[in-house]
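Multiple structures are listed underneath, in structure tokens.
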Structure P
Amino acid sequence: MPAQAGPMPPQTVLRTPAPRSLARARELAEPALRAAVAGLHPLPARMAAFSFGWCEADGTPSASPGGKGVRQAFALLGAEAVGAPPGAAVQAAVAVELVHTFSLVHDDIMDGDERRRHRDAAWKAFGTGPAVLTGDALFALAVQTVAGSGGEHAGRAVAHLADCLGELVRGQADDLLFENRPWTGQGAVGVPEYEAMAARKTGALLGCALSLGPVLAGAPPLQTGALAEAGRRLGTAFQIVDDLLGIWGDPRTTGKPVHSDLLRRKKTLPVLAAVALDGGATGRELARLLGPGAPPDAGAARRAAGLVEAAGGREFALEEAHRHAEAAQDCLRGGGLAEGAAAELAALSAYLLERQL
């Protein structure tokens, strides 16, 4: 029997301080983000503030810092990489943070996840209907933010954001459909199909984060295209990292139970890769443990995690995350970007991968 897999090993713990770009982006973008949210109807405004980590469910200020603000940092650096004015950088950062939070609020509803960042998800705290409404309000506010930028390239930027949202929805739809497909045999989800879904669901928004400010500023297609593709690749890498953490992550870090994705029978890259790499007995047992019927208990989830690791699924996913991250760096190196901002982008990307892997 394979050894039972535990949390991610000690060498994966963060060893370097957070890049300054995360704090700098928060300082620049958060006042504008708070002002935008404050203009919403009071109900979605309070729920949005809760979702951002600014307050508790009853409206009292929160002691927790909220999210890391990764996408707003990428938006800031993407704009700076092409010499965009600060206003375009802030507007892009606000828009992508609004879209990201909208996607999280709706994603938790669709997945039935009751916890987000170590506390109740928005739908759990306020109800499903109000949470759907809040997600819709954030989505609309993101479009308004870009449309109201007033620059000559605002229309192009709105179209760019709409394309990103369309890709995100397609990716989420594929992810939902994957739930009803078998683990093995005809109709099973393959690794290439899964990675295409991740590039849409997670990569499209990060690609938008990196390129929206440059589009607002009228940067040439060579640069906006390089930034969008770099973000798509990084987003795919980060989704794979999330898949790894969903099985082996430390609950103190993830805020979710160990083996949470296995308990939910979610189709993630490590498991799909394990089936593809050793589709015989391993694939059949994983299909039995995670297939239709009663949800797996903690023992079955531990067994499944051990099978995935023994078949090479964990190692394959780690290698894929690094492959996509390196491809992103190739895009940045070939985009004719300002050296300082490009170096900060590389440092932030490396930090985030190290932090989670």
Structure Q
Amino acid sequence: MENKTCLVTGGAGFIGCAISSRLADRFDRVVAVDNLHPQIHPRAERPVALDPRVEFMVRDVTNPDHWSEILNFIQPHVVVHLAAETGTGQSLTEATRHASVNVVGTTLMLDALSQYQIFPEAILLTSSRAVYGEGAWRRRDGEGTIYPGQRTRAQLERGEWDFPGLQPMPFTAGVTEPRPTSVYGATKLAQEYVLGAWCLSFNVKPIILRLQNVYGPGQSLINPYTGIVSLFCRLAREGKSIPVYEDGAIVRDFVFIDDVAAAIDRALAHSSHLPLGRIPYDVGSGEPVTIAEVADWISKRYGASSPHVNGAFRYGDVRHAACTIERTVKDLGWAPAWSLYRGLEALVEWIEVQLQPK
């Protein structure tokens, strides 16, 4: 792209830093904005991992005055909207915080763009697999599919992890109905709908990527609500037995950070050819794995005590979360390049470097 500018919200975060060099290669000017929240950033300073070609502003998407400052500084041709609160469990007790950032932060951005009469060519939103909730489950007797919804408190307390007579199905955007079971998931789905309505009204192309569980080098090591993979690594590194929730058979689709960065890059590269509609793209490995399997590999890698199933659970969490990626591969010309265990090894090596005495 020539003479093109890109604005990245939440640009100092895990994904923002990972995509910064690709964006700097693709656009003539890239500006990242981030509020450097202390839950993620131990020091309120520009991250070292952010490409030096990217301009950086400390601003908050929930502050309307900051949006005026941002849009006086850059008039973007493309917006990559990463800014979000992401803790599934945390969102149950800090719902206002999640709604403020994820929903109101998005509406403030759109209001500011309207006020300044800036209508980008595209806005790319990183959404979440959490919008699906438990998704669709197939009846084991072959009599169709149903949406079982959120597991109840009583069900979880009885240790009834699955839905009797049902078999989980992978998520597929445009096929699987989004029915979030967490406050976080509900705010991300609201983000999708708000963005889609605004974009299609002003002829701006909405690109929505529903990310599975992202992991890899660069992930926060201080955020208590960060991904479980880095948490497992920290525990095993200390020789501790990794606690595995429920019965260990929780299923997730872990996608490596470099594959996510590549998916965002390909989506931007193909933006002019993508349909104007709002059908999202699923971004994952396409390979479901149980939490117990991941914990076992990490424990063995560190020579730590074997994981232990503790029967604990989180309200609003889902039992099975994995996706199909065929449409994403076809439309974006993208495919995941990292296997899970290659990615885990890269994460372990990065953590060792980060935790070495300075």
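Every read-out reported here was derived from the displayed coordinates using simple, explicitly stated rules and does not represent laboratory data. Since the structure is predicted, the reported quantities are computational estimates derived from the model, not experimental observations. Cβ atoms are built from the backbone, for glycine too; each structure is taken alone.
Tabulated data for the structure shown
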| quantity | calculated |
| --- | --- |
| Ranking P, Q by FRET efficiency 1/(1 + (r/R0)^6) of positions 19 and 267 (r between Cβ atoms, R0 = 30 Å, to 0.05), the structure that comes out highest | Q |
| Structure with the greatest value (metric relative contact order in percent (Cα under 8 Å, 6 or more apart), set P, Q) | P |
| Per mean count of other Cβ atoms within 10 Å over residues 27-34, the highest-valued of structures P, Q | Q |
| Computed 16.8, 53 for Rg and Dmax of the Cα atoms in Å, for residues 99-234 alone - originating structure among P, Q | P |
| For Cα extents along the principal axes in Å, for residues 35-130 alone computed as 43, 27, 25, the structure of P, Q it came from | P |
| Answer label among P, Q for the case where helix-only ellipticity at 222 nm (-39500 (n - 2.57) for each DSSP H run of 4 or more, over all residues; to 500), calculated from the coordinates, equals -22500 | P |
| Mean count of other Cβ atoms within 10 Å over residues 43-50 - structure with the largest value, from P, Q | P |
